[in-house]
Structure P
Amino acid sequence: MPLSSEDMRLFIAIEIPEEIKQEMAKIQRLLKGSGVQASWTRAEGIHLTLKFLGEVPESRLPEITTALNNAAGSTAAFGLEVAGVGTFPNPKNARVVWIGISGETGCLGKLHASVEEAMNGLGFEQEERSFTPHLTLGRIRSIPSRDQWSRALDAVKDTRFPAFTVTAISLMKSELKPSGAVYTELGWVELKKDY
């Protein structure tokens, strides 16, 4: 069935501070130097996805926003840290290279569960996979030199960036263009200040 012109590809995410995105771009450049063939996530588009909604009519935006306010409005701001580079399924046969999330991951898990429940209440399907917070740096197509790739991964695997405070969650629109996905923030919900 063709999409209506007002359908939008939506997801809910936590924005990553600009200075951390710039540091992640440096990690990507180091990994590219190993000669690996990959499609790299544009640094400005890196975010922590809480829930992918898929194609949604524009007319549903108000109910989604209300549900998000209810889900996140009672959650207090919390701290996260971006740290540790890894791969799925494993370094030797890497298909995805990612950087991990640490810090107050219990608070993050509760926020994710609240968002999931709120969206499920609106008819969006519940995610069956368990929530593994990470930021995708790139999707690997081929690894010409496994030695160079291993050395590059070893050089960045223990990377840590300064902690940041999550103060809001964003409703995002994704548009797939020939140059890659373009993300637009449609709105956000502030978390409760705990002071």
Structure Q
Amino acid sequence: MGKMRRFLRKSSVGSEPLAVTMSGVRLGERALQVGLDDPQIAALIAAKTGMTGQASLVVGEEAAASLARDAVAEAGGLGEVQVVAAFHPLPFADDSYDLVVVHTARGLLSSLPRDARERLLIECRRVLRAGGRLLALEAGTQTGLRGLFGGGTKPDAGYEGSGGTAAGLEAAGFRPVRTISDRQGYRFIEGLKG
């Protein structure tokens, strides 16, 4: 039985979650994350900036902040975690970050009232440097057992019908905006600050 368990166990050597890879964050970069869907993914993105970079995470409540702090510490990363009610205003200077990752697989953007969502995305653009990018990690097509049995978070049909995240990014001034992938239960939407 022990051999079978070892056989079925997936190796984590040299691999990282797709969401971390798609973030494109590199050593020495300044990365801001907004919201918290999966503490492990947020921690791994923060850890990739290394000691020469800067990792910040903004959440809406103290319970999420505590989860994020624990996950970042466990991953061996350095990062500041702040609680910002309604995610506005972001407590950072203009042009402070190379990358902003918005964790919205559980519906952060779709759950906000339209004006609050617009303010948040405008704030995200403000804190990005020229040429910086925003990556939204939102619920996408489920695969594997979740796809077969209907598990996982589903996209909000009303939000999608109004243009969804891509329309929100364009309204906030991001150009170009594109969906770069829909895999493993995530849709990855990118917007650049020109």
When relative contact order in percent (Cα under 8 Å, 6 or more apart) is calculated for structures P, Q, the one with the largest value is P
Here mean count of other Cβ atoms within 10 Å over residues 123-130 has been calculated and equals 9.6, so which of P, Q was it run on? P
Output 4, 16, 20, 19, 18, 15, 7, 2, 0 (P(r) over Cα pairs in 5 Å bins from 0, in percent, for residues 75-138 alone, calculated) maps, among P, Q, to structure P
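Read-outs throughout are calculated quantities, based only on the coordinates presented, and are distinct from any laboratory measurement. Small disclaimer: the values here were computed from a predicted structure and weren't measured. Cβ atoms are built from the backbone, for glycine too; each structure is taken alone.
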